[in-house]
Structure P
Amino acid sequence: MRKNPSLLGRSILALCLMVGFYLLALGICAALGGLVWLDLQNKNIHPKLWLLALATCGIVLWSIWPRALQFPDPGVPLRETEQPQLWQLVREVAQAAGQAPPKDLFLVGDVNAFVAERGSRMGFGGSRLMGLGLPLLQVLTVPQLRSVIAHEFGHFHGGDTRLGPFLYRTRDAIGRTVTSLAEAESLLQKPFEWYGKLFLRVTFAISRAQEYAADALSVRLCGLEPVQTALRRVNEVGALFDHYLQSEFLPVLNSKVRPPMAAGFQQFLGSPAMQKLSIEAGEQAMQAKGNRYDSHPPLPQRLAAAAEVEGAGAMRAAGPLAITLLQQVDATETKLLQFLTGKDDVAQLPGGDWDHVCVPTLAASWAQVAREHAGKLPPLRIAEFAAQVPLLAEHARKVNPQIPGDEQAAAGAWMLATLLGHTLTRHGWTLQTGLGEPAFVVRGAARLEPHALGRALVEGKLDVAVWAATCAESGFGEILFTGPAAAAA
């Protein structure tokens, strides 16, 4: 495949700007040295000028001094003897792209795939590596994963991994210089700040062009359908993985149970609530316009550019999930958890079925919140819940004075809702929830969603009279759900 002339030209421009930055830095130091030399020619020496010049030159030279790029293992090594199917796919795509396969393949803990060259000198002589995210394998089919791997080999094909270290070092040096001069309150930060913005605009434009070129190679090798559907899928579920980790997986792991992480993510995405969120995320991605400082083009532009590629492959997107290529999923996932947490003892935790761990984990979490925070609030009866709108921020400050002002009302509502749910479960209500699903408390035909009530509270949509009627009907209005007595209970 011929290189895009505009991409080559931009790359040359980026290298010129990189050289220009170092010339700017050295030029400013030379100018300051010249001022000191001129001052020496006069009988009246200005020590402040000398001190300013010395300090500024020291800051600039320290900031631009090249640092060695640290590139530790990004995840769990996947050896070919242990993962032959995954390696076979990588080698097939490498051969189709006319590229050497990576020396190392790593499993990482996010919805991502990447390539890099580690240990290179001046862009040459490094060893190739590739990272594939465990959740990525869980949400993409094998043909879609093939298209993602082909895209990554497009970066090797275009020499992007050789240019990357130069750009990274220069961005890092510019950032250090601007930050250090700003902390020193030096006016000389302005030319570096201006130059840094120019450098970022040009280099991020290069990054976007590289993404288009890598997409084009993927379309030619695999087909339009796998490329476009994989791009859409990643944009739909990528952000939800962090939500899954924080709200579902880590609370269970912290309770000393180790449920399946990848399979749990798939189950999480299958819940009606998460399906709705993934659709909304996909729609937002399709509305994205992008800006000059984005490293990747917005999704609509990538899809449109992919559709214009000539000589597209004929592969379809349907197929088994890519996770089926991974051997010994549980053992490999455990190694990844050890890597991510830095704790080897997670391997000793008992496994758990998601259908049986969600309720006890959430109940324990609510109980902990009650023990730690209920006593910080004044005694309130459940009947008073709907009347707390003016006091939400005050409640939040009593629990945690460090909560930012614009988040206090929502935090106060969340705290009250959690204490409400916990109190009802202590008085005969049954907690019901599932992976990716909201939590309900149920007694007979009555069914309440505490945190939906909290959201209605902070939005001013919880009618006081309606809530009073609910309390009277269910008979829980006089129960204390905050205060020292509630905490003690």
Structure Q
Amino acid sequence: MDVLLWLKTNHELATRGIDPSIIPMVLIPLTAVTVGMTSLAGIVAGWFGVKLHTEGPKQFLEVLLKKRVLASMIVVNLLGLGAYKSYVYVKTMPSFVFTINRHSESEAVASKDFYPESLYRKHEYTGAIVPAAFNSLILEKEIKLSKGAFRSGVLSGQSLFYGVDDGYIYEFDKNTLAQKRKFFVGTQVTTRPVIFKNRLYSGEGNHDTHHARIYSFDLATGKYLNSFQTKGHTEGQPLISNWRGQDLLFVTAGVDGLYAVDPITMKEIWHAKDGHLDATVTVEKGVVYMGSGVEKGTVRDRSYAVAYDFGTGNKIWKKELPLSNWMHPVVAETNVCFVLGEIYFPSNVGLLHCLDKITGEAQFSMPFDAPVASKPFYIKSGEQEYVFLGDFKGTICGVNLTRKEKMWCHKTGNEKTNYALSSFDYDAEKGILWYPSMDNGLFAVEPLSGKILTHWKPEKWNENYAAVSVEPGFLYHMDIEGVLRKFSVK
């Protein structure tokens, strides 16, 4: 009976000039609503002993199928979809420049302090690995912000700078942790700040942010200076480097690739697009090394390692990688090595993958039981080269790169979260590697033996993604909930 009624309805539609094929595309949701309403009405009517006429739903459907009604519904749906897309587009944009200027004018605080340059977070050390000198780790000071930090802080002079998820870069007194001033960006400040020629630089946002910028602030006046806008996101760590008298600011911009920018004028010098780029580049002797990764929802993409000429951006070589790269490459004596792994779908595979840095030809790989998404720390001591890293499950390892072997590995917890992103930092004066785990406190490790010197864990240890910031005798760390701690190392 239902089939006959369906055929009859189709015939009537055809005679009225309405294409019956529109039903699967437009009317199935309407039919479902109608059936639901009819069923509910039938139940309610049954309670009161009322008999409903069967022609009602049919007449209602016939009204809905009129061309004018169909056209109106399509227009309304398109307008609703457009309004939603517009809302998402605006919500994921950076702050308007006039908003940044307004905050800058009202919130800027001048400073006469001297700020030594910090062009990037040091990921390498060359020199003797001294015997670990450690007695105790003491919490000196702790404060709480409304939001936390995704990256580590930068120490400069008497100040400590952190980019925070509330849209500000904060400057603290490194001795007391008292807030000295703040710089408004508006979106999450997800990069570690960079200091160059008395200017403060930072990127912004997350993977959903589009047309994100790199910002420049004057440290003398505290005011916004200028910015460089990309078409992607700028949560990848920027850095400034110099080669043969030329200063360049390197900006990673997701699907928009890599930019080399004049750090003073913030004008583009060159631009390369060779895959989705979240990783910081590494620069050595006029060559810029880069690795790309497969973005979420784009499994058909490919990952690449690329070497560019510093001044021109011309490709020296480009090689496909077996897995995605999310952190900076390690440039060793003869090789450039990438930490690899997929983080946007479940995977139990990670690699330390090394290429000849002159030709790009693959040399060797070392496997891990989880994707490697921490920043590798490189140490060259005498004739031996080492890399220290952590995987996605919170296992930390020391690798002898010269011998192509793992020296030691330790689990640091992470049983619940399973997405550890933190990294090692190295105190060369005391011979200690520091690793803030995702969910199980702070670890001090002797580099060559892997011996755990201390495991500091408070009553509440929040999720953590940022490495510690080290200076002689002290450590600084901020977690994702905004707890900033200062430690002394005895």
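Observations
- Which entry (P, Q) yields the derived value 14.4 for mean count of other Cβ atoms within 10 Å over residues 273-280: P
- Source structure (of P, Q) for helix-only ellipticity at 222 nm (-39500 (n - 2.57) for each DSSP H run of 4 or more, over all residues; to 500), computed value -5500: Q
- Value 12, calculated as relative contact order in percent (Cα under 8 Å, 6 or more apart), assigned to which of P, Q: Q
- Comparison of P, Q by distance in nm of label points 7 Å out along Cα→Cβ at positions 297 and 465 - largest value held by: P
- In terms of mean count of other Cβ atoms within 10 Å over residues 137-144, the structure with the greatest value among P, Q is P.
- Structure responsible for 17.7, 52, with Rg and Dmax of the Cα atoms in Å, for residues 233-472 alone calculated and labels P, Q on offer: Q
- Parent structure of the calculated result 14.6, given that mean count of other Cβ atoms within 10 Å over residues 337-344 is the read-out and P, Q the choices: P
Quick note: the coordinates plus some simple rules give every number you see, no bench work behind them. Model, not experiment: these values are computed from the prediction. Cβ atoms are built from the backbone, for glycine too; each structure is taken alone.
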